[in-house]
Structures are given as C-alpha cells and as structure tokens.
Structure P
Amino acid sequence: MTSTLLIRRAEVVVTMDMARREFQGGSVFVRGNSIEMLGTDAEVAAWIADDPVTRTPARTVDARGCVVMPGLVNGHHHLFQTLTRAAGTASGLALFDWLKKLYPIWGGLDPESAYTSARLALCELLLSGATTVADHLYLFPNGVRLEDEVRAARELGVRFHPTRGSMSVGESKGGLPPDTLVEDEPTILADSLRVIETLHDAQPRSMLRISLAPCSPFSVSADLMRESARMARAHPGVRLHTHLAETIDEDRYCLEKFGKRPVDYAESLEWLGEDVWFAHMVHPSKNDMQRMAHTCSGVCHCASSNMILASGIAPIRQMRDLGMRVGLGVDGSASNDGNHMLGEARQAMLLQRVGWPGFESRADRMSAREALELATLGGASILGRDDIGALAPGMAADLVAFRVDGIEHAGGQSDPVAALLTCAPVHAWLSVINGRIVVEQGEIAGVDLPALVTAHNTASRRLFEKAGHVR
C-alpha cells in the first residue's frame, strides 16, 4: 500500500456522495486505505500547499483523459462458472433446463479448479471496474471449500464477500439438483459456523465478510433456511443471501410445494430484513415490493443473466420508486457469459428503458448516472457497507478510472460520465482497492493473464471430460 497517493487532472471525478457532486478537472488524495481530500485540481493543490510536509504525495498518478469514480460493487456471482461458459446458454436453455444440463458437469469441480476459476473471474471483474465482489458458492464436491476462492481474492487484493451457499434437497426429495451434489444439513450448518468463526471480519474497511446463502427454494429445506437465518443473526455483520423470484417456473414450484409464492415463503422463514439481499427478483408483485421496501430487504439485479436465460425483466424502476435497496450483479459466468461490471450497468440501463409487460418503453426510465449509482452505492447498500460506494473524506480508498479519450468515446466529450454507459463499455485503466493500486494502465499487477487463461482452460476441459462431454 502506498502511504499517500494523489490522483489528479481527471476529466471528471464522480463522487456519488450525498450531494452527488462531480468535479470537472478533479483530484483525489488518499492516505493509507482512506480518502483524505478530493475536489477540483486547484482545491486539492491548495490543500496540499497548506501543509507540504505531511501532504506531499508519495505517488502521483496523472488521470488526464479519465473519469474517476467509486469502485463498482458486484453483488451476486458464481465465480466457478467461468469453467462452463456457453455450455448451456448457446442452445437457448431456460433456468431449470440450464441447471439440469450443468449440474453433472459442475460435479467434477475440485479445489484447484475452484481456485483457478475464481482467480480468472476476479481478474476479469477487476478489469471491468469492480473493486468489491460478492460470490455465491453453493456446491462443494471433491473437497472444495470456501477458502479456495478466498485464496484467489486475497492474492489479487479484491474486497470480498463470499457466501457459504448450500443445497440439501436433491431430486429424490423433490428438489432440482442431483442427489450427488447435495450435502446433509448438519454438515452445512457446521461448515457455515466454521467459516464465520475463521474467516469473517466485521470491522470497518474489512476485506473479507462472510454471508450464509442457501441456494434457492428448489434446492434447500425450510429448516435449513430458518437455521441459517438464526445462525447469521447470532454473529455481527453476517448477512443472508439467496436466489428468489427468478422465473415463472420457480413461482409455480413454490405454489405447488409450499402453497406460497416465493416472497411469502421467504417471509415465513424469517428471510426478510435489512440483513437480507435476494438475487434476481424478476417476478415480484407490487405487494412483495412494498414489503421488501418496508423491511429494507435488498435486491441484486442481474440484467444479462435474466435476458440470456429468458427469465424476464425485473421491475427495477418500480423497486427504486418504492424505496427498495437495489444493486447490480453480473451473476454466474455461465449464465451471462461475462464478468464486466461496467457492461452490466449499461445493460441494466438499457433493459429498464425497454420496459416490461404492462409498462411501455421509455428512454427516460433510467439515466446513465442512476445505473452507475446502482453499481456503486446500490451494491454497497445491499452488502451492508457504509464505507464504500462513494468518494468522500473518510471513506475507504476504493476507486477506478476509465479512459474516455479513446475510439469508443470519440465525440462523447459533452458528457463523459454518461458516455461510460451510452458508449461501448471499456476496461478500467486504474483501480485502487483499500489504498493499493491493483490495476495500472489497464493491467493487473503481478498477474500473467495468458498463463492464467491457459491453466483455466485446462481445468475447464478436465471438468467436461470427467462428465463425459467432449469439447
């Protein structure tokens, strides 16, 4: 970590602070892992000149041609799924059929392939502007542990929110996953407690926080949902996460199996509250949204995944208007098939403009800045973080810079912030996480990407071969 760092001469510094200030020709001064000062270049230069002994930066980065903004927050992912990109999406499968095709392949996951896939996916996310990542690992075959992906995040310096996912109801008990991939519930709860006690850090500026994440209504029991909720709430800062209301098929399943729609079922199991965030929430009723808003329950919108699996269009505009907490996630890399957070913000903006049944298309339904807010402040909110998501004195030093002086943005100088989303998404030029430069001039420090891609593709081939698939 650089003791002091000055990023100056940015075309625009987007703060996402309470006043949503933007500084044309802006600078940000970082000390340790905190932002100490920001403003126009002239304001920050004058502030440094007032006390040059303690404020002269150890490192200066010239950000001319860049928009600087808070690091993007990815609120939902399955890192291991980079190993099976395009396997289910190429033929146009919907969620349940997509899962049934991929479960047998995922059964070959082992600790090394879990680590390698996490490392590759996190690198791709870093290059897309993500600085904080929440991941949902819900299957643990062949000795896989949550530590396998934690290792990758620590090596790369990503602020990480891994969730101890679980599946306990297999096909023989009416669930969707094969029996070979589910765990017994005492084992799940014991390991959940283990990772909380050994990995979770609830302190401010924490780089690693654990959440509990039973996978879905069609893969876990009501008892496991309740017990996971009670365990999480017995430990400060441990949150709850699951997939919910993703498809019409899930709606039918919940009505047939439990006599309740998904949000009603979740509420009956103590799964509404400010410490809960749901992935997808494509098919809520207005009453569902009002209850989630009232209980401060969060939602992670996964626009690309919902489109490629034909799950539908989540009513994010309505959620926002009702005061719900909403963030963004790229979702699993086999149901997207990419890891580009800036691109996901763009997709969210476009999808809300298209509209959904009962709502006409409207180009003013979501602006570029609101979509960027979902990707920053929104993501911080659903993860229960008040130390990231904005640039302001005292906040964690998580920020990214995107170049807006290249071919993609030529002619977009009238509003370079909006151009980040209205134009083709680009890679991050600079990324600072917890005060440490992780991406510089578009490259990740200390990572041999070609070698990583080779190792990852070898692991992917092995996975398919184990399942009897020839690629």
Structure Q
Amino acid sequence: MAQQEDGGAPPGRASTAGARLWRAAADTLEANWVGVATVPSATQYPHQWSWDSAFISIGWSVLDPARARVELESLLAGQWSDGRLPHIQFNPAVPEQAYFPGPSFWASKAHPDGPAVATSGLVQPPVHARAVLTAVQAGLGTGGTGRTGSKAALDFGRAAYPRLLAWHRYLRQRRDLGGDGLVALVHPWESGLDNSPVWDAPLAAVSRPGAAAFTRRDTLHVGAAERPTDRDYAAYVSLATAYRDSGYDDRAAGGLEFVVADPLVNAVLLDAELCLARLAELLGLDPSGHSRAAHELHEAMLAGLYDADRGIFCARDLRTGRLLPAATLAGLLPLLDPWLSEEVRIRLLERLVSPGFLGGARFPVPSTAMDSPDFDRRRYWRGPTWICTNWLLALAAGTAGRGELAERIVRSGLDLVGGAGFREYFDPVDGTGLGAHEFSWSAALTLDWLAHPVGARPPRPG
C-alpha cells in the first residue's frame, strides 16, 4: 500500500467483527487498485467509472488520503474541454472486447472536446465535489492543521476546484434542456440507476435499430436474472449510438428519444454545490455563488419534480412534460436539501419509513419500493439494496435531522456486507449478495461508516 498520511487502522473502539470487516474492505480496495485508480470489479467493470471512483476515493480518504487524491486526479484527467466528466475512462491495457460498449464505440478521441484518454461521452451523478472535499479534509485532519499532508491536500483542492466548477457549469448550463434550472439526462446510464422502473415509459418509445449489432459482455460474469433485460440493453445501445452520432451535442439533445430530469441527480448536484461552498472556504475563496446555485436547484426541484399529491419527488419526461410516477429511492434523495419545508420533509420521511422502504424490507433500503408492482428483488436497480444509495440516504436522513434513521440505514448496510461480503448489490428480503463480487464502492463506503459513526459526523456543509 502507498505511504499513508494517516494510520489506516481500524478505529480504537471497533469490535472484533468491525476490525475484521475493516481489514477485508481495505484488502478489497488494494486488490482492485491498478496504479492510478481503482476498478469497481476486476471482472465485471475493468475500467474507471465516474461515480464509482468518487465513492471509492471516500474509502481511500479513510485509509490513505494521498491515494484518494491520486484516484480523483486520475478521474479528473478524463474531463472534456466542455466540462463534462465522462462516466467511463478506459484503461488502454484492457482489451477492447473485455467490456461493451468499449472505447471504439464511443470514439471520444475523435471529438474536438475529448481528452487525451479514451472515455465514454455520457455522465453520471455528480458526487465528485463531496469526494474532493472529503479528500481535502482527510489530508488536513481535524481542525485543518497539524498534519504532514496538509499542504498536499490544499494544493490538490486548488487544482481540483476549477475542474469541479467547469463540471457543474456543464451540468447547470449545457444540460438545462428544459430551461427550468434542472439538469436533464439523455440516457438511463447517466442516472446511475440504469434499469430503474422510472425509465420504463420513456424507454418504451425508443427505437432499437442497433439491437442485433452488439454482443453483451455484462452477463458473462453475472447471471442474466440479475441484470437489465435484453430489451432494455437494446434501448441503451440505441440511445448511446444516437447521442454519439449527434457529436455529443447537448444543444441538439431535444431531438433525442430520452430527455429526463431526475431527482437523484439534481439533489446530488445541490449537495455538491454546498460541498463546493465549503471547499471554497477552505481555499480562502468566496463560497456565496455555490450557496446561490444550490438554492436555485432547491427551487427548481420543488417547482418541477415534486408531486404534492403523493408526497415524493419524481423524474419528469421533458419530451412529454409528464412526471414519471414509479416509486423508487431516487424520489427520497431530495432529503439532501437543507431548505425543504417541514411539510415536504415530513412527507418524504413518511415515505422513507413506509412498508415499501425502511418499514418493509428486512435489509433496507430497496432501490424500488417493495409494495410497487415494479419490484424485483434480484434485478439490478428494480429492487436490490445498494451500499452507495444507502450511504446517500443515510446522509440525507442526517440532513433532515433524523439521525436514528441514518443509523438504521447504516446498520443495514454493515449487516449486508458483514453477511454476504462486498457484493455489488443485495436482495433486500434475505440479504443474499448479488452482482459482482469484491465490489469496490461497497468496501470503500463500509470503511467510511466504520471510521465515522453517524452520531460522530461533523455538520454537513451549507
């Protein structure tokens, strides 16, 4: 392991089981480290994924802040000149056929805005500002002084800050496709929740001319019953092909077949702007613009995505103007918003603790409500519990002032990895591990939970 600025040892109060889990998580990250980044899974996902790397860096910030910075520097090196952070950065040492769609499909190097490294042209949820802030704070230590890594941490923050500014500017300007202040997605992969039932209606209208022109690689390592269907995958390839063939031109995205504003992505961006405000303060810069941007997102989400009748936030299909009513955890993540009215916050918390989510699952929080006809306990984002979304929901519950709910969510996540290992996702009914094995973000966020118990966390930025 790289030279650590911090001990990287289990917390002194850790139980024997907690210490074993810590060591196993650290070993998983080390095994998946490939020199400048950490792959999500050595078999299923052999490249660098955008929001995976951000979450993974949070675990490295616990173990080795210097390595967290390298992880994020590698990710930011793939940024396009238009500001977008692509959802995949390809490792040139990995054969083209190891993953589909691979670098030749995306053809990023042929695009005038593309970076020197091969990437995709889509994006993922913007958790990166929180990851960078975490890495800087880890290098500074408690109170921001007295650590050998403090200068390196601040230098890293200064270098990352303008890249994050460009990334957020891309999302808030180039992806405001409805002119309503909300970030729009042009592909389900950009949501992070690829086959969520939220996308069923817009995907049903997608033509599939490329359906016979590709071979899936994702089902070579994980059973087909745990992955998106062939029908969904054909739509994904069709949409990606159309966006690529448009020259990745967001100005023409209104003509695409999938244009959706999503509550998860917009809530995460709101949180990211508040994290940038805190980072600006650490760097001696004016944070007020970030606070304003976050509040503008607060207002835009309430105006465009909140369903007052159901008491939950919903994605909006910008092609039809309709809210997409599927009951998923994405509608709960606006609890990250510190400006929610008491009425809205209570409605969201009531849904969180309802039988569909915390109140009904033995191993919460399911990605799709268990009382929904769309629920499928084993199929990717149509039901399984994920460590990354539990981590976000615990953060959101804490923001809403419900520390006891945050603790329940964290405990569920720790029970899952303790029982089934660091799997990609889990059956919310019986806790069975699903998807890829030795999954990096499951290990990384476990380390963060073990190092920073919910009750001991510092106040959130904002």
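Figure out for me which of the structures P, Q the number 0.10 belongs to, where FRET efficiency 1/(1 + (r/R0)^6) of positions 161 and 225 (r between Cβ atoms, R0 = 30 Å, to 0.05) was derived from the coordinates.
Numbers: P: 0.90; Q: 0.10.
Checking each candidate, the match is Q.
With semi-axes √(5λ) of the Cα gyration tensor in Å coming out at 36, 24, 22, pick the structure among P, Q it was computed from.
Working: P: 36, 24, 22; Q: 29, 25, 24.
The structure behind it is P.
Using FRET efficiency 1/(1 + (r/R0)^6) of positions 49 and 65 (r between Cβ atoms, R0 = 25 Å, to 0.05) as the calculated read-out, with 0.75 as its value, let me know the right label among P, Q.
Values: P: 0.50; Q: 0.75.
Comparing all candidates, it corresponds to Q.
Given a value of 1.00 for FRET efficiency 1/(1 + (r/R0)^6) of positions 281 and 329 (r between Cβ atoms, R0 = 25 Å, to 0.05), point me to the structure among P, Q it was derived from.
Working through the options, I get structure P.
Ranked by FRET efficiency 1/(1 + (r/R0)^6) of positions 81 and 353 (r between Cβ atoms, R0 = 30 Å, to 0.05), which of P, Q sits at the highest value? Please list the in-between numbers first.
Numbers: P: 0.60; Q: 0.10.
Checked P, Q; max of FRET efficiency 1/(1 + (r/R0)^6) of positions 81 and 353 (r between Cβ atoms, R0 = 30 Å, to 0.05) sits with P.
If mean count of other Cβ atoms within 10 Å over residues 361-368 is computed to be 13.6, which of P, Q is the source? Present the calculation step by step, with values, prior to reporting the outcome.
Details: P: 13.6; Q: 23.5.
Going label by label, the one that fits is P.
As an exercise: distance in nm of label points 7 Å out along Cα→Cβ at positions 9 and 193, calculated from one structure in P, Q, equals 4.2. Which structure is it?
Numbers: P: 5.8; Q: 4.2.
Derived from the structure labelled Q.
For the read-out relative contact order in percent (Cα under 8 Å, 6 or more apart), a value of 17 was computed from one structure; give its label from P, Q.
Working: P: 21; Q: 17.
Of the options listed, only Q reproduces it.
Which structure, out of P, Q, was helix-only ellipticity at 222 nm (-39500 (n - 2.57) for each DSSP H run of 4 or more, over all residues; to 500) derived from, given a value of -13500?
Values: P: -10500; Q: -13500.
Only one of P, Q returns -13500 for helix-only ellipticity at 222 nm (-39500 (n - 2.57) for each DSSP H run of 4 or more, over all residues; to 500), namely Q.
Values quoted throughout were computed directly from the atomic coordinates according to the rules given, and no laboratory measurement underlies them. These numbers come from a predicted model, not from an experiment. Cβ atoms are built from the backbone, for glycine too; each structure is taken alone.
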